[in-house]
Structure I
Amino acid sequence: MIKRQKIYEGKAKILFKGPDPDTLIQYFKDDATAFNAEKKAVIEGKGALNNILSEHFMKGLSSIGIPTHFLQRLNMREQLIKSCEIIPLEIVVRNFAAGSMSQRLGVKEGTKLSRPLVEFYFKNDELNDPLVTEEHIVGFNWATQAELEEIMTIALRVNDFISGMMHSVNIKLVDFKIEIGRFFDNEFEKLIIADEISPDSCRLWDSLSGEKLDKDIFRQDLGNLIDGYREVAKRFGVLPNQSFSELKEVTK
């Protein structure tokens, strides 16, 4: 086992000190949580699938000029990433009504929106990540007006690209969440995609059957979560060859 210096542990990932001062190692856990961690489980193989799928999507975004924190995948559960200052917001882009939007506004789940809708949530587990406005964000100095405009542009570009990727494999991108970090490159600040893009952070429905292929399987007790995640990985041709029982933790 390789001993690493832990920097931070969240619900689904652990961050360790990287080999260089401006890098971190991101470890994907098998923990599944929902409803602000009120519902919990450990699901073997979830971390490995999220790691591989997030690598696939991050590389795709980089290929069209959208900067991300991703540098390389190290093994089945770890990525080398750029260290960045996370802006305390969850940026959610919605193409169809679902989840908290349906509950909050009484809109039938699956209703197509006339255009993609960007929402902001303040990252604070104790407050259940409340929905906030642009005025809150600028007023509390979580981001500047210029950063906010760039974040909106990045979020909609990500939506266009990931929607296209999903459409190519008969998956509907209902909504997704991203996080943005400030990365300082030669003293110049750059906004980059951070955290992950995976079935943990996206709502993904089969385009024909409507079957859910994301964390709602766990939230709503719809079956085996891994089956949904494996199906997404299979359609993109990134399903790992190893059985999940063979995927050993490398950082304890």
Structure II
Amino acid sequence: MAFFRSLFYYVFVGTGMCILGLPFMFFKGKILGRWQESTQICIPFFKVLFKITGIKLEVEGKENIPDHKQFVIVANHQSFLDINVIWPSIAITAFIAKADLWKVPVFSWVLNHIGCIPVNKNPRKNLNMGSVVKDRLQHDYTISVFPEGHRSDDGRMLPFQNGIFRMAKENEFPLLPVTLVDTGKRLSKTKWAQTPGTVKIIIHPLQTPETFVNKTANQLRDEIHDMIESALPYKQQEIASAADNGTKEA
């Protein structure tokens, strides 16, 4: 049954993009000239899909979402579902994603027009990415990035890559750390399985350029990694176990 639910999920997303997404994008972007709002349709779309598939969103820290759109969401990565839950829980967003996705016909047009930014395997092609991110933010886009680089197999966070943190320091834009809990359980990376249940989204305090001006990019990377990881169940269990052991030893 979980296999058929996952198949339905992916087919629903693909069909919805063609039937609803593309016409809405054309209207909002091409006709009204507001490309940064062209994925607004994703908010009601995914709310309906989550209702059908039994996925419930539980959001903590909404007060940490800035009133303006000019920030970069930094999140852990477990599932295709990670991208989907950001729209209805946090903000309309574009993404920093692997350049290989731009090889897909039609989809590449969508990525370009909603403001997504490709990451190339050749580092030289990424040299100006920080200024591109800054330009997107100045044009009222919100950008999302998963610094692990790829999805975790078991839900445990992988090390963060340096890129977005170096860019944030050099170009002085804010970062919003976000922890996504159990997206991998709801829509698996390792097998075709979709399971009803709750996805928890924890929104941490915004990290502005003023707060990390005296930190190196590596320090900023590690602090945000630890902040995001601290809200994951396995990490909380480790912390609680260490505290128990310390109490017993004392």
Structure III
Amino acid sequence: MSIPRIYIKPEDIDTCITIRDINTVHKTKNVLRLKRNNKISIFDGKGKEYLYNVETIAKDAINVKKEKIIMEYPMPKYRITLGFPLVKEEKISIILQKSTEIGVHEFIPFICERSLKEEPSSKKKHRWDRIICEAARQSQRLWVPQIKELVTFNDMVKFEHDLKLAASIKGKAAERFISEDSYDILIVVGPEGDFSCSEYKILEENNFKFIKLSANVLRVETACIFSTGLVKYFTKI
């Protein structure tokens, strides 16, 4: 039987931990049927994973004690940042979940001419964080991706990266630009209806290279997932 794996913020990692998160307590008690003296794996999202022993289980809390460190990895050498436009919530959920599984290091949500414009609520941002953490847990990642605050398109294009890519049906083959020497890559995907002509001009002025993902028009969430997988493939990350 595999050892249950959960995420705890790095600042909360200690020799003894009282787990009070309602969802985590419910899952470990009622779904995984965790018992006293069972083992549990805890990762901090910053490259470390530990083995803990379950000391006590209460109605709304689980007390665990650290036994040893299981794994420790430095920050990945290659990093992919995904910029995506504000779209409907169900699409964002898919983008965050699947791109985390593939290996995105950081997310940048942005507003552009044809995207949604509403600032996400704190509740929605919390939900995004939970989706990312759960996807990292499930996919056995040690580093949990970060998601930046919402920015405008004009601010997003000015971020500095080794290589900046934008998905475009008129773009060129990705392998023309991506190499194993590209350590810090930003890829952005346009909204439904694509970037406007003026936005494409701004992307070009800010050193973005345009890559073609398909001969077909892809949905935003499909383009996000496929583009990150493509970058992973060509950089051998």
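Could you figure out which one of I, II, III the value 3.5 for distance in nm of label points 7 Å out along Cα→Cβ at positions 13 and 181 was computed from?
III
Determine which structure produced the value 2.4 for distance in nm of label points 7 Å out along Cα→Cβ at positions 21 and 53, calculated from the coordinates; the candidates are I, II, III.
Computing distance in nm of label points 7 Å out along Cα→Cβ at positions 21 and 53 on every structure in I, II, III gives 2.4 only for III.
To which of I, II, III does the computed value 31, 20, 18 (Cα extents along the principal axes in Å, for residues 45-84 alone) belong? Please report the intermediate quantities before stating the final value.
On the way: I: 31, 19, 13; II: 31, 20, 18; III: 42, 27, 7.
Answer for the origin of the read-out: II.
Out of I, II, III, which structure matches 20.0, 62 when Rg and Dmax of the Cα atoms in Å is calculated?
Label of the source structure: III.
Taken together, the values in this text are just the output of simple stated rules run on the coordinates, not laboratory data. Nothing here was measured: the structure is a model prediction, and the numbers come from that model. Cβ atoms are built from the backbone, for glycine too; each structure is taken alone.
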